[in-house]
1. Check the numbers for Kirkwood radius over Cα pairs in Å across 1, 2 and tell me which is largest.
2. From 1, 2, which structure was relative contact order in percent (Cα under 8 Å, 6 or more apart) = 37 calculated on?
3. Where does the value -14500 come from, among 1, 2, when helix-only ellipticity at 222 nm (-39500 (n - 2.57) for each DSSP H run of 4 or more, over all residues; to 500) is the thing being computed?
4. Work out which structure the value 1.4 belongs to, where distance in nm of label points 7 Å out along Cα→Cβ at positions 16 and 40 was derived from one of 1, 2.
Structure 1
Amino acid sequence: MNILDDLTSTREQTLAFFTLGDADLRRTYGPGKWSVAYVLHHLADIEVMELERIHRTLTEARPTLKAVDADVWARELAYDCRPLEPSRALFDAGRAIVIQYATLFYESKGHLEYVHTGVGPMTLKQEFEKVAQHNTRHLGHIRTALALS
């Protein structure tokens, strides 16, 4: 896996979906699943959370970092009425910094650890990989939603 290619590719693919029209943004990838707009807000909010995990892993000795409940975030952070443009800007800026840190630290400090309250010990390398994998999974959700009629 080339982490820089993966982070860059998923960023570009995700940013393209922020330009969809309202009808497409309301589509869901299955009954009871999030809309495309919700997924985009989620990706922006999680990008910031992942960036904090990277910051803390780089600056603290084996920090303990909490898991989040994505459905609670969607509800309490008002995904149903937030405009997409600020989330797009947040995602783009956050990912730019993640890519910068991956360039600088993926190899040299990838061994650093944090403790995730949901899954246990994680390395910085795993965190960078998780950012790309999480994004890829949600890109699949968006594509599924758009393919459904």
Structure 2
Amino acid sequence: MGIFNSISVAATGLTANRMRLDVIANNMANVNTTRTTEGGPFRRSRVVMRPVTESPFWRSPFLPDSMDDGIGRGVRVVEVQKDLKTEPRYVYDPTHPDAILSGPREGYVEMPNVDVVTEMTDMISASRSYEANAAIIEGSKSMFQRALDIGAK
């Protein structure tokens, strides 16, 4: 493993978790949005991540597969999906401009399928992952600095 591989792998984690935090913030901001451009209430989004499988820049393209050390290459965001399976909440508010006008749900407002508790749990998880990756980068940096100090003596 090269000297900067650990920093590069942790950097992919930083990027992916920053994206998770951005999506969570968007979900929280739209917790009461009952009307979107697509029609209907806001739908919760979630980030889908996969391990990086293609060889990054620090791996030699001439290295045979049998000599691959098997060390991870990081993570990447594949897509941001809308949660279309979870049903929206219904809140009774006949004075709301988006209230259903007729039928069995008359007077109810279709609310987003965003659960604040789930979003807060996901936010804690994403921020802890972000902190862990930042700690890996800081630890690698101090280890490299210590190695340079030893070599300079």
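1. 2
2. That value comes from structure 1.
3. Structure of origin is 2.
4. Traced to structure 1.
Coordinate-derived values only; no laboratory data. Keep in mind that what you see is a predicted model, and the values were worked out from it rather than measured. Cβ atoms are built from the backbone, for glycine too; each structure is taken alone.
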